[in-house]
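K.L.:
Below, each structure is written out as structure tokens.
We did not get these values from a lab; they are worked out from the coordinates using the rules stated. Everything numeric here is computed off the predicted structure, so don't read it as measured data. Cβ atoms are built from the backbone, for glycine too; each structure is taken alone.
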Structure 1
Amino acid sequence: MYRIPINEWADFAVMFLRTNFRPFFRWISGIIESFVGNFETLLIVIPILLFLVLVVALAWKFSGRGLALFTIVGVSLMLSMGLWEQTMRTLALILTATFISLLIGIPLGILASRSDLAWKILRPVLDLMQTMPIFVYLLPAVMFFGIGLVPAVIATIVFAAPPAIRLTNLGIRQVPQEVMEAASAFGSTPMQILTKVQLPLALPSIMAGVNQCIMLSLSMVVISAMIGAGGLGGVVYRAITRLEIGSGFEGGLGVVIIAIILDRITQSFGKETAERKQS
């Protein structure tokens, strides 16, 4: 029986790209390292007390007193465990991956909502990105960018971007046709309809995509540590390799605290936006 040489094709494609597009990969690597470095520097430079006040204020505004109290306890616990620098590094990685995922995902979602052909092309690609085992992303990422933060961010973007594309497309497609016809009747251009009608009405769905991007980025923290990303994932990974149960529990608890705070804030913001649009 004839065997389709997918293995050889994949190897050839990776080696071809690595050999012929090395300057491009270095350029991408420099941009991502700059993003992560700037985010990390900003987070570390901010005084801990000021950081705590800002996060508690956001939690109180969007989710209420319960999350604000949890934020105080959670941040204090991470400080007492000596995981502040690792937490800031993890936050920098998550913010970078989420920002780039949205920078790619929202425009593609808009394109998919305006073109059925584009959506038919994107849909199987997104299915592949979401169902392919995560470790498969790490192999070419390491081949192109080496060990460190950059391949971790790239793999996280591939894994986290699909929800932003899907939910942006869904939100815009769910805007009532009557609303767009009314805007068109008043002389609005297609760009004005998009920016002043469709995107504002689709904002709750887009915020759900932001929430999913953040959660999927967090799910990659420990896996990214396997290729040198560090942060809280590095704490957990070192604990696994050394069988240090307590240290691993501390790192995992730090990830859970970040996940709960970010999840509740973004969810509440999305619900608040939806309620404001309905009222």
Structure 2
Amino acid sequence: MKLRLYHHPDGARVAYREEGTGPALVLWHSALLSHRELVPLVEGLAHRHRVVLPDLPLHGDSEDRPRHPYTLDWLGELVAGFCHDVGGPRPLVGGHGLGVELVLRAVQLGVLHPGALVVMPNRMHRPGSDPGWDLWLRVARAGSAPGLDRLLMHGARAALRPGRGLRLSATANPQAADVARHALADVGGNADLARSWAMLARSWPRGPRRDLLDAYGTIDAPVLLLWADADRRYPVDCALEALDLLPHGSLRVLPRTGYLIAYDDPIGAAREIAAFCGRGVGCRTSFP
């Protein structure tokens, strides 16, 4: 996959990979991982789309300097700027976990107007339900303290080991270990990254996102809720609650899939995304 850089107007950089031809399809990964989380989907999508896999800020090869605010709104605006730059005025956009949370925030702010939206498991309007992410945010606050910044990033690399990737896969796909290994391979001793994480941790909303309940009804694009049936962090009933409020929503649930849905069933996930982007809204709900 080709590595490229997007430069936001305020100087923030987003690294991304792309492969394939056709309309751009931007897919954002989840927290504490990288673009590699969604690489298994590329083979099933690249014959119809130019698949664009960015690294979120503070992840992978993207921006980590503490010169930016790293608030929810700033991240949403950056995500929107990237999507419009690579995908045009009505881009095809999707994501998982933190990535799609930021996409939803951008839509809510009115700075992103997707042509179609693929929403993979995340907390949606509910409080944070990922214990690992919540713990990381609490620990990351210490990153602004002199002397603790470098120590924190060495500790993160030691704590988030490859075995975490296997635990996130419902099928124990051995390749999932590489996802966790790659995500934190270069963070050890990165003081700038620690201070930036501290900024995000202090500003990140932890309570329920009830504001999204009103925002769902204003989304004028087709929305696919592509859910995993064995992800305890984000149960299907969360998606069902949102489905009732989305004017153009549909739900597909993939069996025998967990948090790393792209590793548990890459063929099924890519098939559903390709079909959705080709037909629009489609049927309301389906449990294969």
Structure 3
Amino acid sequence: MSGEAHTSGEYIKHHLQNLVFGQHSDGTWGVAHSAAEVKEMGFWSINLDSMAIAIGLGLLLMFLFRLAAKQATTGVPGGLQNFVEWVVEFIDGSVRGSFSHQNAMVAPLALTVFMWVFLMNFMDLLPVDWIPHTAGALGVPFFKVVPSTDPNVTFGMSLTIFALVLFYSTKMKGPGGFFAELAFQPFPKFLFPVNLLLEGVGLIAKPISLSLRLFGNMYAGEMIFILIALMFGGNILLGVFGGVLQWAWAVFHILIITLQAFIFMTLTIVYLDMAHSEHH
């Protein structure tokens, strides 16, 4: 039992380990082959698998939407055009319902956020062993498939949204107006240090909650898929039961990955709407 537990633990750790590139303790640069090497590399290391898949999915998204635009027709639309038109109408309705100002950037940003996060989440529906085992056969020690289970990716997206919130808050209200919004409410002006502390914490909490919500939900979903996959290493009955669980969780997980993409997009729209609004 101890050997099986150790093997299961190694399996889980392997599937949760990113392919990290950085500087080793001896000063050389390369790929980490263990968790200890990842710790040595520190903050400036980069997760190659997360970056490769996220950028690849972004390029795929641009290619598909460009293809749909080039093939668009006023006659009977094809499947791709139908899908793209449905997504655009859905995003347009969401922006109209949550954003009460004029900014031509918000709708394209919302479309990009929703589709990109959805595609990254969708990678969680691939069998957990396919890509890591293929990468291992090619000599790659680790390869994590789902970018949204990497907090570096989710924080990168949320901090970009946060930068836009700060930019438009300053642009629309002016530096003084933005500071007054943080310092002079909800309590009287003479309590501005308390106001500044409370509003500052609330402001900083936006990117943190935005990133951790997506990361936490997707990480938990990936962990469940990995635990189900361990069942296939047991007897036939356990393997059949694992197959049923895997199918059921995959069907349910489709709702989760879509919902998480929608929540990330909706909060992006709401935060930008708040950045454009005057608060009194």
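K.L.:
Matching task: -0.57, -1.02, -1.11 is the computed value of log10 I(q)/I(0) by the Debye sum over Cα atoms at q = 0.09, 0.13, 0.14 Å⁻¹. Pick the structure from 1, 2, 3.
P.N.:
Answer for the origin of the read-out: 3.
K.L.:
If distance in nm of label points 7 Å out along Cα→Cβ at positions 94 and 118 computes to 0.8, which of 1, 2, 3 did it come from?
P.N.:
Value 0.8 for distance in nm of label points 7 Å out along Cα→Cβ at positions 94 and 118 corresponds to 3 out of 1, 2, 3.
K.L.:
Name the one structure among 1, 2, 3 that helix-only ellipticity at 222 nm (-39500 (n - 2.57) for each DSSP H run of 4 or more, over all residues; to 500) of -29000 was derived from.
P.N.:
This figure was derived from 1.
K.L.:
Tell me which of 1, 2, 3 gives 14.5, 43 when you compute Rg and Dmax of the Cα atoms in Å, for residues 30-109 alone.
P.N.:
1
K.L.:
Follow-up. Taking distance in nm of label points 7 Å out along Cα→Cβ at positions 206 and 238 from the coordinates of each of 1, 2, 3, which one would give 1.7?
P.N.:
Of the options listed, only 2 reproduces it.
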